[in-house]
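Read through the structures below before going on.
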Structure P
Amino acid sequence: MKAHARCRLIEVGIIGFLIFLGAPLGCAEDTYWRLSMEDGSKALEEHRYQQAEVFFKSAQDEAQQLEPNGPRVATSLSQLAEVYRAQGRYGEAEALHLQAVAIREKTLGPEHEDVAASLSSLANLYLLQGKYVPAEPLYQRALLIYEKKLGPEHLEVATIVDKLARLYEAQGHYDNAEVLYQRVITILKKVQGSETPEVASSLTNLAQVYETRGLYSQAEPLYQQALGIREKRFGPQHPQVANSLNALAVLYQSQGRLTEAEKLYQQALSILEKANGQDKPGLAKVLKNYATLLRRRLRTAEADQMEKRAQTILDKPVPENRNQES
């Protein structure tokens, strides 16, 4: 029996059971759509993109039958667009996000939170491609909607502000990026507390802005704070700790503090090599960074070895169904 037919039988059974219990039919009429969305989301999370595409297209078809060009259709299109984005099919993803925005604006109103979510998703796609000009007004509009609907200190607001900061940083508008990263940190500390992984990430982002501007004395304590948070939250042998060690090592290397930097690179490598491949891109990054330090110290043979290891990791294909920690 085909999967579609099995799901239909499951749907009929669930609907019948709910009717037997006295539940209104509206609660169950979208059961197949929900099942398809759940299956698609799981497949997307596990990088099973072909299967995810099938599930989300099935969900889109079901949503059209339930309510042509209704909110469920927009949700299905948005998730299908994320599949295409993950595959590098940016043109197809953009077209679907634009459809989702149009549907949500028409059915929900131009200031609904779901409209903001679609605007943000489209902006994320543009940011990924380096299309900063069209991305900026989308983020700004989404931010205004979230601020109005949720308040200025909501986590959704922090997410959009963080994206805007990244956009400005990528454009070299470091003053704007600095102000926005500081706002993100303030919101996160107020809502979540001062020692969360999200705070550590935002501290790192702000530190990188300072480092890029040559403000090393301002960057260093932020990197150290992020390192301390991650060690406390995850333990000293976690890949996130290695990422902080690597960032701090790069800062020291920029300042010519090569002995301190080398020690941190070695600690980061030790952690990542014991991590059973959880963060192979991170390992490759540390190897490359360490190689640049070794060349500065005229240890060419060791540098060549590090770069060769890094390239081997980067050249190895990643299986489609691999569920890698980000």
Structure Q
Amino acid sequence: MGTGHANFYNPGGIPQFGRRIEERGGQLLLEASAENTNGNTCSELVWVDSAADLGGKGDLLLELDVAGETLNGAFEVKLSEGGAPENSDDNHSTALFTYGVERQSTNSLQLTHLKAEIVPSAALAIVEAGDDQRLISLPALKRWRLRFFARAMMSSGLKPAQARLVVNHVSVRRLPRKSGIICEVKDGMTCVYQVTEKGLERFKDLRADAGIDWPLGAAHDGKYLWFADNDWVSNRFRLVALDLTTGRIAEQLPTEDSQIAGLAWDRERHCFWVSSDSGHVYQVNRDLALEQHSLEAGKGREFDGYYHSLAYSERYLWGLDRETKRICKIKVSKD
């Protein structure tokens, strides 16, 4: 295990820095603090790196518990090349998990279980932190050392900065081989990745491979992977079905709804649920819509609601409300 600290500051004033790194009873503690008498920007960084380089070890499963507090600071769990950061951003690393914002309020993270499936062959990591799940692109680093990192940063008008990170129960083991499909929707681009015996491999980029410029959402109906395509440039709005066995577009459903935001498959009723930025959620009979070659032909029940994303599970529809920043559980059964 390697440890280190560094500080950065603009000339002027009397900067004061504090740091603490302690390991006791299997628990790791990192603390950083920074303040300056005249408010000039200053920052204190502390970090702990794993002795082992995780690169070249194959697909890995990382698990640990984290908790902490920040005031004008942040803490992170990273993959790093090791060595001292060149600046407060620690550029030669990539964050698997970040908590805290450099603002005036104190942020407290209760004990959270962090799990990351690291797949070097696809340069991707699937990270779960509590109920949150993200797909993270991994850059080409010379080494992949696990880094626990805390940063406190103060500048004019801000209170003295503090960051405190507590880490427990760290384990790293080989990731069992699995099969399946993973979709990433980011900045208007959708990539489909396939989990194979070789690891996580890109299956299809809908924009580059199929000319679908504005894919949104994803839903699997047991046969095809469906996406919404809202293309305002060509005035084309539709649902598109990707055949996962051939990689080809198998079906298309034109629609008059130019504001589709979310899509889910209801396996119990064998229908789609569609959310629209027009303020509605509606049910679509897939077979009837395909028969008439129109999404509206299969339209059924409808109710009010603004949901950016949809998912269906265990008799309930789940919708992401961006305004309230909540995931809403929606009962759609009539019983």
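Given structures P, Q, which gives the highest value for FRET efficiency 1/(1 + (r/R0)^6) of positions 191 and 231 (r between Cβ atoms, R0 = 25 Å, to 0.05)? Once FRET efficiency 1/(1 + (r/R0)^6) of positions 191 and 231 (r between Cβ atoms, R0 = 25 Å, to 0.05) is tallied for P, Q, the winner is Q.
Of the structures labelled P, Q, which one yields -26500 when helix-only ellipticity at 222 nm (-39500 (n - 2.57) for each DSSP H run of 4 or more, over all residues; to 500) is computed from its coordinates? Here the read-out was taken from P. If mean count of other Cβ atoms within 10 Å over residues 55-62 is calculated from each of P, Q, which structure is the one that comes out at 15.5? It was calculated from structure Q. Ranked by percent of Cα pairs over 39 Å apart, structures P, Q are led by Q, which has the greatest value. If you line up P, Q by relative contact order in percent (Cα under 8 Å, 6 or more apart), the top spot, with the largest value, goes to Q.
Read-outs throughout are calculated quantities, based only on the coordinates presented, and are distinct from any laboratory measurement. The structure presented is a predicted model; accordingly, all values stated were derived computationally and were not measured. Cβ atoms are built from the backbone, for glycine too; each structure is taken alone.
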